[in-house]
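K.L.:
Structures incoming, each one as structure tokens.
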Structure I
Amino acid sequence: MHDFCPLCSINKFKKLFSKLIWNKYQIDIVKCINCGFIYNNSKIDKTELNNFIFQEYYKTKNIGSKIDDRFIRHFTRRAKIHIKYLNRYFLDNFSGKVLDVGCGAGIFLIKMMDNGWEPFGIEPSEECYNYCVDELGINVERCLFSEYQSNNKFDLIYFSHIFDDLPNINLVLEKCNNLLRKKGKIFIEVPNWNRDKNFKTVKDGDLIENKYYFTPNSLRLLLDKNGFKVNKLITYEPIYINTLLQYFKSPISFIKKIIIPKKYKAHIRLVALKNDF
């Protein structure tokens with residue numbers, strides 16, 4: 001629960017949405033009256049929330065409840081797209097240390113390792129953690145980002161659809177500053193709340209897990225506030241081709257990708273540079 005808005009530090013807000021989930025989690029989503037930032041202001045027992053994150057969250061996902069062929073196709077495709085995008089911000093043939101926060105089954109880390117990077121990951125899910133360690137043999141710790149400790153300095157910290165789930169977001173960015181090497185970068189991809197402002201369409205598991213509902217403007221302001229220089233911020237419309245149904249719907253998705261205004265495209269993607277003062 002926040003006493004103050006994470007973005008502007010004012011303690012005046014209005015409630016947008018409330019829901020009791022599974023007779024256990026009381027969810028309250030609020031909007032700051034001063035800056036308009038939308039965030040989860042629920043008061044949930046920390047032990048219960050951590051148990052949900054470590055044991056239950058992945059079971060609520062359409063893709064992610066089990067590591068199967070569809071899971072691997074989906075995240076392999078995403079990893080390739082992200083790596084191609086990231087290559088614009090590093091010198092040719094650059095390799096360094098990368099930390100993937102919420103690394104899932106480690107697919108992005110394996111692809112980065114194929115490109116010469118040294119991979120490190122954080123993953124609370126037992127199934128995904130075991131897959132990373134036992135099947136892939138990569139360096140992953142089973143913990144929360146707030147608990148993670150390392151003597152390494154990273155060239156890249158990667159947050160793919162996880163940044164909006166992390167509590168105490170200003171402390172998260174402070175920790176990133178401490179973990180990054182000089183001129184290190186962070187990659188963030190999150191849903192764009194300009195696109196869908198209907199909380200009733202958000203899955204129960206995500207309502208529990210999500211802490212913030214970003215727009216391009218609020219995400220940029222948060223990074224600026226915490227001493228990061230935004231290299232690039234875009235919005236984009238994804239096209240998923242993981243199932244036969246998605247394959248047949250892909251022409252419609254392609255048309256949507258073209259005609260939807262930038263402000264309302266489904267996802268925000270950002271690369272930012274650590275500012276060394």
Structure II
Amino acid sequence: MSSLGPGRAADEVRLHSSDLHDLHGRWPQAESMEDFRRNLAAVRTRIAAACRRAGRDPAGVRLLPVSKTKTEASIRLCYAAGCRLFGENKPQEAHRKWEAMADLTDLRWSVIGHLQTNKAKLVARCAAEFQALDSLRLAEALERRLQAEGRGLDVLVQVNTSEEASKYGLPPDEVAAFLRELPAFSALRVRGFMTLALLSADAAPVRRCFVRLRELRDQLRQEAPDGIMLDELSMGMSGDYEIAIEEGATIVRVGQAIFGARDTPDSHYWPSAGKGTG
């Protein structure tokens with residue numbers, strides 16, 4: 001996968017991505033199934049356009065609607081519009097919604113936020129996927145809880161590609177050694193990497209984060225232990241998912257562009273590292 005080259009197409013995507021970034025916190029609320037259908041169609045149109053620019057098949061990109069802070073009623077409308085897998089940051093919230101919507105038997109949950117070891121039992125019970133594995137202590141806690149539940153879990157390793165002290169995730173230069181330890185945890189099915197880019201209206205530093213994750217994946221794919229799959233790259237949110245797709249994202253985590261702006265500030269769900277659960 002090569003990044004989008006310079007020229008008119010690159011200029012156009014910078015404008016489009018800046019437009020998306022400027023909508024952060026101001027997306028209109030989706031209040032009906034038709035609103036969700038319209039928003040999902042708009043996001044998928046942008047995904048397809050980004051794939052065309054990068055010479056990719058849109059079928060290779062999975063849209064993960066992020067429902068954090070949103071009500072059960074709102075999620076049920078989005079479900080009715082066709083979505084079956086939702087992303088949640090906080091394990092307590094994911095578990096509560098999992099219990100409340102157990103009647104929707106094909107509804108699945110992906111936990112995408114920082115996880116403290118004492119909440120591992122919630123993820124082991126309710127999640128189909130966990131995208132923020134970043135320590136051996138957490139791997140051990142999840143393994144223990146998953147073995148007790150008699151199930152496995154798809155996981156992504158979180159990498160701090162921006163190297164901001166405020167963000168969770170492994171430094172890129174520690175990922176290879178971390179991967180070598182993971183075959184010991186048989187209940188964890190490692191599928192790839194996740195990252196959070198810089199929050200910036202300037203596309204260049206955002207793109208560098210995504211390029212860094214892709215290049216790290218391509219490098220480590222050659223030496224990954226048996227059973228460690230690095231096919232997935234989860235990167236890109238409502239303000240930057242088009243750039244992420246151009247740089248190889250296979251999962252984009254989109255919340256506000258589908259559900260509408262959140263009342264709760266981002267800092268509540270993406271806290272500074274070391275300051276509680278995310």
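Rule-based calculations on the coordinates, nothing more; no lab input. In this text, all values refer to a predicted model and were calculated from it rather than measured experimentally. Cβ atoms are built from the backbone, for glycine too; each structure is taken alone.
K.L.:
Output the label of whichever structure in I, II has the greatest value of relative contact order in percent (Cα under 8 Å, 6 or more apart).
P.N.:
Looking at the calculated values, the largest one is II.
K.L.:
Let me ask something additional. When FRET efficiency 1/(1 + (r/R0)^6) of positions 44 and 68 (r between Cβ atoms, R0 = 35 Å, to 0.05) is calculated, the result is 0.95; to which of the structures I, II does this value belong?
P.N.:
II
K.L.:
Let me ask something additional. Once mean count of other Cβ atoms within 10 Å over residues 188-195 is calculated for every structure in I, II, which label goes with the largest value?
P.N.:
The maximum falls on structure II.
K.L.:
Using mean count of other Cβ atoms within 10 Å over residues 28-35 as the calculated read-out, with 14.2 as its value, let me know the right label among I, II.
P.N.:
Derived from the structure labelled II.
K.L.:
If helix-only ellipticity at 222 nm (-39500 (n - 2.57) for each DSSP H run of 4 or more, over all residues; to 500) comes out at -8500 when worked out from the coordinates, which of I, II was used?
P.N.:
Going label by label, the one that fits is I.
K.L.:
When Rg/Rh (Cα atoms, Kirkwood Rh), for residues 140-179 alone is calculated for each of the structures I, II, which structure yields the highest value?
P.N.:
II
K.L.:
Have a look at I, II and say which one yields 14.8 for mean projected area of the Cα convex hull in nm², as calculated.
P.N.:
Computed on structure I.
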